[in-house]
Structure 1
Amino acid sequence: MKVFVNKRIPEIGIHMLEDAGLEVFIPEHENLSHEEWLNYCKSHDAILSVGGGFKFDADFFIECPNIKAIALYSVGFDHVDVHEATQKNVAVGNTPDVLSKATSDVAFLLMQSVARRASYNFEKVKSGNWGDFDPLHALGQELYGKTLGIFGLGRIGFEMAKKSKAAFDMDIIYHNRHQNEEAEKNLNAKYVSFEELISQSDVLSIHANFKPEQNELFNSSVFDKMKKNSIFINTARGGFHNQKDLYDALAEHKIWGAGLDVTNPEPIFKEDPILELSNVCVLPHIGSATEEARNGMAKMAAENIIAASKGEKMPNCVNPEVYTN
């Protein structure tokens with residue numbers, strides 16, 4: 001089997017593929033045009049896909065009928081038409097669990113950074129504008145005993161809730177498709193409606209898998225209903241929030257602050273006015289950026305490809321129906 005890897009990944013994954021007897025191709029330059037990417041896909045049997053820049057939609061599967069397996073170097077698979085892949089008998093794998101702690105670490109970091117205006121104060125230090133002691137300037141807020149609202153209490157959301165409960169004794173509320181009995185038992189988490197989530201949360205953190213129908217779900221109508229002291233955290237997908245509406249809510253003090261590891265659009269434009277606000281912290285989508293998480297993702301993606309090459313079920317398959325057809 002010929003495997004196309006569109007960007008470099010940790011060597012552990014490449015070695016696993018090669019040791020399994022697979023032919024691995026990685027392009028010399030990684031900033032591929034869509035045409036270049038598609039041509040490489042056409043000449044390979046399987047794809048280990050890094051990043052969500054290109055979509056695996058219905059047109060893709062028509063153009064590339066040779067593809068037998070797609071292993072995503074990510075948990076999210078919103079850039080894949082899973083139904084179409086299943087119809088074409090193409091197995092699609094992802095990398096859950098292995099990055100849950102790392103991504104929740106970033107959400108936890110953003111929550112604290114925003115609460116204490118860390119980015120704003122760091123910029124003051126860098127510019128030499130430390131200033132005299134001012135008892136009233138750019139004050140932060142404490143998180144002890146506050147209410148953390150989780151939208152999408154899965155693996156990553158659970159880790160975020162666990163950290164917040166342990167560090168700040170925060171009350172946990174959440175909104176999910178299904179109730180999370182483990183979180184309710186171990187963290188005393190409370191299942192609430194979406195309306196209750198947005199109105200009761202002091203910190204609202206998104207950890208759900210993104211679906212097209214949720215595009216810009218968090219917009220002006222939602223921000224208007226949130227607490228004035230609330231902090232909005234998004235480490236899931238930028239498409240969940242309307243960025244202009246978020247800026248307006250922050251600038252008009254409808255909500256207190258925002259921490260983003262994902263933006264809309266992504267990457268964010270350097271001229272985006274949200275970057276000038278003192279109550280905002282923005283990171284360049286680094287949720288899984290630890291050696292441990294990225295190595296684990298490479299290993300898991302390789303395992304998915306190797307299993308598919310043997311005609312076996314991927315260990316982490318998002319469309320297991322492929323194996324029951």
Structure 2
Amino acid sequence: MNVSAQAWTAESIPDQTGRTFVVTGANSGLGLATTRQLARRGAHVVMAMRNLDRGRAAAAGITAAQPDADLEVRCLDLADLDSVAAFASAAHADGLRIDVLVNNAGVMAPPRSLSPQGHESQFAANHLGHFALTGLLLDLLQHGRDPCVVTVTSIVHHGGFIHFDDLSGAKKYARVEFYDQSKFANVLFGLELDRRLRSAGSRVTSVLAHPGVSATGLQTSGPTGWMKLAGALVHRFFAQDVEQGVLPQLYAATAAGVEGGQLYGPDGWRELRGRPTVVRPDPNAEDPTTAGRLWEVSEDLTGVSYAFPASA
């Protein structure tokens with residue numbers, strides 16, 4: 001389905017009263033903007049982030065402007081698979097019903113470091129954590145209202161590839177290249193999840209979104225040195241604001257007629273800016289063989305095996 005690029009804005013979000021959204025990385029950038037707009041339309045939003053103090057401060061900022069905002073702050077460190085498992089366990093214990101999972105959080109181009117489980121930090125936080133989280137929450141999503149998984153990738157997934165022989169970067173690590181790998185993995189995952197959900201006859205849909213070039217803070221919070229300076233220049237001269245950049249993922253999460261397996265991004269030149277529309281993933285990211293291989297590796301590295309329930 002084509003999106004009317006001139007017509008759809010945050011004001012177009014339908015009423016979300018009675019729906020529950022889990023948004024990762026909800027304390028800043030795209031995650032905070034997503035939370036704010038969903039809460040404005042009546043959703044209950046579970047704000048999942050690593051730092052609870054920052055999360056509570058972000059939630060307080062929203063409720064100061066929207067006193068009726070229905071927000072809940074929970075701790076989730078996507079780079080730590082133990083934290084992911086604890087988050088999912090608590091969601092089940094609390095009987096949390098989830099309608100939409102927005103896999104939004106990410107880190108960009110930090111110096112090489114390893115997660116508690118020994119995985120390269122960008123691959124761990126941007127891909128493996130979301131892979132595990134989605135698998136562990138899939139049974140809760142299955143009973144949601146128009147249940148959907150929205151995985152947020154980046155325009156830089158174009159040209160990315162998976163270093164299957166060096167996922168941890170032990171042999172050779174390049175910050176940007178490994179960021180691109182993690183965003184490429186997001187697309188492989190989102191499309192393969194869609195295939196598997198369809199095959200199982202599941203009610204859950206899997207879609208993707210990317211914000212083009214947006215001033216989220218991601219370009220300056222992770223990089224150091226000249227890369228941090230370059231990020232600041234991109235912010236000032238090229239990036240669209242966060243409220244514009246967040247529209248593709250909001251559309252994917254809330255609009256009528258969204259179809260599984262689609263990628264939503266800006267409609268402008270080279271998908272850098274603009275209104276949300278359907279865009280095509282990198283052709284290499286549409287390869288089911290590569291996606292299947294990544295899926296198997298991800299199950300091995302996370303210890304999470306997916307169970308695909310059919311329609312409830």
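What to note about this one:
- If helix-only ellipticity at 222 nm (-39500 (n - 2.57) for each DSSP H run of 4 or more, over all residues; to 500) is computed and equals -10000, the structure in 1, 2: 1
- Structure responsible for 21.0, with mean count of other Cβ atoms within 10 Å over residues 76-83 calculated and labels 1, 2 on offer: 2
- Calculating percent of Cα pairs over 39 Å apart for structures 1, 2 picks out 1 as the one with the greatest value.
- When FRET efficiency 1/(1 + (r/R0)^6) of positions 36 and 204 (r between Cβ atoms, R0 = 30 Å, to 0.05) is computed across structures 1, 2, the figure 0.15 traces back to 1.
- Parent structure of the calculated result -0.66, -0.84, -1.12, given that log10 I(q)/I(0) by the Debye sum over Cα atoms at q = 0.14, 0.18, 0.23 Å⁻¹, for residues 44-139 alone is the read-out and 1, 2 the choices: 1
No value in this document is a laboratory result; all are computed from the given coordinates. Predicted model only: the values in this text are computed from it and were never measured. Cβ atoms are built from the backbone, for glycine too; each structure is taken alone.
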